[in-house]
Structure 1
Amino acid sequence: MDQFEFEVLDFIKKWHLIKRDQKILVAVSGGKDSMALLNILINLKAELGIKLFAANLDHCLRKEGPDQEARMIDDFCRERSVPFYHEKRDVRDLMKKKRGLSIESAAREVRYDFLRDVKSAVEADLIAVGHNRDDLVENILLRLARGTGMKGVVGLRPFSGDLIRPLLFSDMQRIIDYVTINRVTFMEDQTNSEDDFERNYVRLRIIPELKKMNPALNEAIWRFFENIYDGYEIIHAKVEMILDQFELVDDVYFIESSKLITVEKAVVLEMAREIVSDLSYDSYPPSRERVIAFYNLLTSAKGRWTVEFRKDVKASKIGKYVFFHVGELLLKGLKERIIDFLPFACSYNRWEITLKRLTKKPREEFEKLDGAFYSICSANRVVLPMRLRTMKAEDTIIPFGMKRKKKAVSVLSEKGLKGFSSKILVLENASGEILWIPGVVTSELCRVGPSSLDTVAFCLERR
């Protein structure tokens, strides 16, 4: 095994990038780094216990080069029995649809859309890309120049979702040495020698000057990356815990504001960056000023408010909930479900709704009752067929423990859910009586005694 290949294997194991029996799709541009990555993974295939695929995209930005690159990669893969996928997608088409998108951002979006299409088609587990330490240095310097947070610094990391970067520890010069010694074919991308784009400007003009100050610039930036990453991991773990408490409906994230107010400021700020990046057309995070404005409103403002992060991505406080959304806050209703028989179960976003007859006395179930997420109803009120539908403005219910009907929207308002009725479900029996508003309240009509024998349980559970 080549010494460099051994170091790549060691890096893969250190960062737990690949598991045995996984399918890996290698993104190949035809340049030194991606061809080196493909060759290395082919040579490590038996050691890692993986199956490989390769993919190349023509962005339709250059008249000369892409066809020759594709033929070269195809020949390389055919000789080594690696399935190869190639396609042309015009980046300018996306730029016409998304005004203001830079050519680099558009190319990146089109490229990763293509890669994930191929990944899905071949049922691959991961996408391997050839980013190296030179790319990391360029990326960090660019983001520092624009202003960035911890996530921006560690944006180019060994693994990110379904992307892995097995060469990230290596400088480009070592990759050049590898392809030269091992006679790995490649083609130069002429755009890499132009300084029209910001990244190439940093590569060709800024970094050489910085290396006059510190010849070991790459090693210094790598240490900086690792130091920041250690702190980022701690915060990110807490962010993940908070994000897991969010609901995601129709591309709208929402959570009770009370669950955020007690969370550390740094975690809330990073959480906002994470969600806004996910919703943004170019996956870029918002400015610090915007997330600070969000935090100040969250912790001090009363009533309803909205803050705009970037373009159309906003956060709004309505009732006791905070919503992250694109454009106007619109939530579609659930398609009506008819319940002809019991037991009944259906999935609703990340929730499961079940209705079933109880085989034991209610007394044994009383400890679980909360009236919102778990309720028991007298079977004589469960008149079939029932309907599970979204709430209407005219709906009324007799809340449990009360004697008179109330407007269902008034009940929501009292619960801090004002303005959220279009997404709230109601369970209505064949007589037109609302027996349950899942997650909110049960009707007094459902009251049963501890010794009742014929009862039905209503349950709303997180999946």
Structure 2
Amino acid sequence: MNNTILIYNARLVDATMDKKGFAVIIKGGKIDCFPCKQTVKEMLRDENPKIEKIDAGGAVLMPSFIDTHAHFRDPGLTQKEDIITGSKAAAKGGFGTVVLMPNTNPVCSSQVMAKENNDKAKKAGFCNVIQSVSITKDFDGKTISHLDKLDPKVVPVITEDGKEVMDSALMLEAMKKAAAKKIIVSCHCEDPFLAAAARPLRQKALSLIHGKKPDAKAAADLLNQADEILACAEDSATDRNLRLAKTAGCHIHLCHVSTAHCVKSAELAAKDGVNVTYEITPHHIWFESGKAPVIFNIVNPPLRKKDDRLELIQALKKGKAFCIGTDHAPHTADDKKNGAPGFSGIESAFAVCNTVLCKENKVSLKQLSKLMSANPARLLGLKNKGLLAEGYDADLVLVDVDKKWTVSGADFASKGKFTPLEGKKVTGKVLKTFLAGKIVYEE
């Protein structure tokens, strides 16, 4: 990598500014300064081969995005994704840092395992990875002694993502351990008994789709019934976890909030002194339940009704929601056919958010940068990321906020090619992604 990089003719946007016609100088993987026009002219005339010059062409230069919630399926489920393909997908989506969930095989239940994934991503060099650790060892729902060995600098997040800790007393004790270490407790809020009640309805819907006489309408009706149960599952578990977090005094982060009830519950809890943040996914602000082809759009939590979707958009617009979490959950084609919940989303996340929030709902690009970069950095204690500022890491993304394109899973860097956005037109394209000043993706 060259010693000095000059990115000029750019619109600089982060949570604090929006300036056109500016430039950035990068040295040693850090943002060195924002030179004046005269300095830029002099540098452009300089023929020193150690100065790399990049004309942004008026595109927007932002801090690269930070994903608080993704699945790279490594180890054990690498037919769906692995650290390298997931990291390449992240870079293509403009993400420089990604928090990975622990529901791998084996479950990531130790700092040693977490560090292995962090180091694997560092070696690959496409994005930074922060591997979270399970709340209970191996998701056994009983053992939390492994939490005593965690260093928050290595493992800042614990979560039982994809599951819920059923034992409230055990969850309270885990939260107290996390509070003592200043580790974030990230909660997949879903009552497991209600989730179990919804499962047969989803299976029946699948059988109606794949049967000799497919019945899409009956399948959709069954999925809507399941979704009603799962809304109750999310709402009730959220309320329980917020109450436990208040008693424990921990920082609770709510994963993929999808209902209006949970938005209101989080707001009330914050007023009551609970240290609570929450994320919203791109797919929950784009889609509504009951829209075809519903059977392959199965996800946990499910796509919700229009009123819920609009409430989520308002929460992001007004700054009630803390950040965007993609919940990138790649699957094989066979897995999706058999009803596996989730889909790939990290490569389309910026375009979805830019389209729905900025273009359709007049959210400023500054606010979007806050949701996708500054706030996640603050949440995770990443003091030199998330803003365009001198001395900060040169983890950057160059985007064309007005470029329209059509989503195609076949073009994904991810192994998971299924997307409910297939064939949809979106606005906002990642042109280049930089990690410590190095270009790790270029359109």
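Every read-out reported here was derived from the displayed coordinates using simple, explicitly stated rules and does not represent laboratory data. Remember, it's a predicted structure, so these values are computed and weren't measured experimentally. Cβ atoms are built from the backbone, for glycine too; each structure is taken alone.
If we compute distance in nm of label points 7 Å out along Cα→Cβ at positions 134 and 246 for structures 1, 2, which one ends up with the highest value? Show your work: numbers first, answer last.
Values: 1: 3.7; 2: 3.1.
Going through 1, 2 one by one, distance in nm of label points 7 Å out along Cα→Cβ at positions 134 and 246 peaks for structure 1.
When Kirkwood radius over Cα pairs in Å is calculated, the result is 22.2; to which of the structures 1, 2 does this value belong?
For Kirkwood radius over Cα pairs in Å, the value 22.2 is produced by structure 2.
If distance in nm of label points 7 Å out along Cα→Cβ at positions 198 and 342 comes out at 1.5 when worked out from the coordinates, which of 1, 2 was used?
2
From which structure (1, 2) was FRET efficiency 1/(1 + (r/R0)^6) of positions 14 and 374 (r between Cβ atoms, R0 = 35 Å, to 0.05) calculated, if the value obtained is 0.15?
So the calculation was done on 1.
Of structures 1, 2, which gives 11 when relative contact order in percent (Cα under 8 Å, 6 or more apart) is computed from the coordinates? It would help to have the intermediate numbers written out before the result.
Details: 1: 11; 2: 20.
Only structure 1 yields this read-out.
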